[in-house]
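What follows is calculated from the coordinates using simple rules that are stated; it is not laboratory data. This structure is a prediction, so every number in the text was calculated from the model and none was measured. Cβ atoms are built from the backbone, for glycine too; each structure is taken alone.
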Structure I
């Protein structure tokens, strides 16, 4: 019973903000952590703990969004070094719904907490939802500026981003991008000029099988992002090996340091 109680307490802590702590090495802006399809408090919970341990920030707020898009903020997103965990109640909602919910989140952060600039780290389908948000609202001056976006294992050219299938969707490529663009990718491409030119991107891709995939998302689908953006704002990192699986991209310590390097420069 003691062990069970401890596990329950630890589980609850993964979805709670922490008390403000004093560290010297805070990153430059608040960071929003957006989970992927069917994600939950575990998706970025351990990465947040590692970042805190390294002194890179403090998990000062948790934002929960219910199935109707209503936003509830616990904690304080405005403190120095704020790291903000996003949890969607409907964690299997379509990209378009999540993009609107992200707008609600960022609107709340600016209106209620005076957050004007923010960085985002997003995994899998969550990254596609963030990109969809940027194509719709990236230049909206009433919302916080997204200064930097880190994406992990994002299925930009999958037919249904986030949903697993027995066969990993490969995307034949040309020098101009996917030869068979999905409906979502075509829409993102059409609206890409609405993305703020101030937003910088780091696209992190996992490779566990010699250039094919991270075990869930093909490298070609993840790499499709580069053809939507100007080369001056886009950077790409391929992580190889057993720790580069789709689910391990937010548990990989090498990736932690690459994220820190990108966000702190």
Structure II
């Protein structure tokens, strides 16, 4: 299985620790796909020119994620500030708004298209500002998209016609709101709908059949990146085997492991 992720990279700055960790939805998914056994993983993003971008690149190299099609823009990396609650939930408390991520968007060119044709699926997210590129992207490759908590009908209508796999965070939804979201998504021809629900069982829908996956019991240190590792485990296993039950088991295991350490996938450095 070969996957490419296109979009955000940041460093998550843990204020209580005085450390930062590499992250961003697309970087987290890329690294966790490789760790889950993907044969080849690529990443296209926009890197800054600071020491934090250097750390991100070094880490991706260590994890065998190919980022050679990425862009470099003069400026600073995204640096969301994070506090942790007593039960390990991450709480974002702002960050600079003059980063390269705020300044530029990725515009796919023919060389990018030629490169990504070597992969089975491309993953992006609502944090990547790639919505304008989805119509072109989806002509050449299946697209996976993490909506996080973006569930407005207008946004769904803009994104869903161009994707195959849609992932949502639904921890805040009651049963009536969950069914309303499912009903809205049924308007589109998605191969897989995945809705994670925090400690409650995740709901996945494939070919009209519903599947539920319980969260595995684990000692939670930090929930940062758990949803991304869930997506990565699911995509890696499902694209390879088409066995959704197995893919959900792999996804739950991945998320459980990620909850056991700080950061999206490790590699802390001191904030200076």
Comparing I, II, where is distance in nm of label points 7 Å out along Cα→Cβ at positions 49 and 249 highest? II
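Using relative contact order in percent (Cα under 8 Å, 6 or more apart), single out the structure from I, II with the greatest value.
II
When Cα Rg over 2.2 N^0.38 Å, for residues 89-200 alone is calculated, the result is 1.10; to which of the structures I, II does this value belong?
Considering all the candidates, the number was obtained from I.
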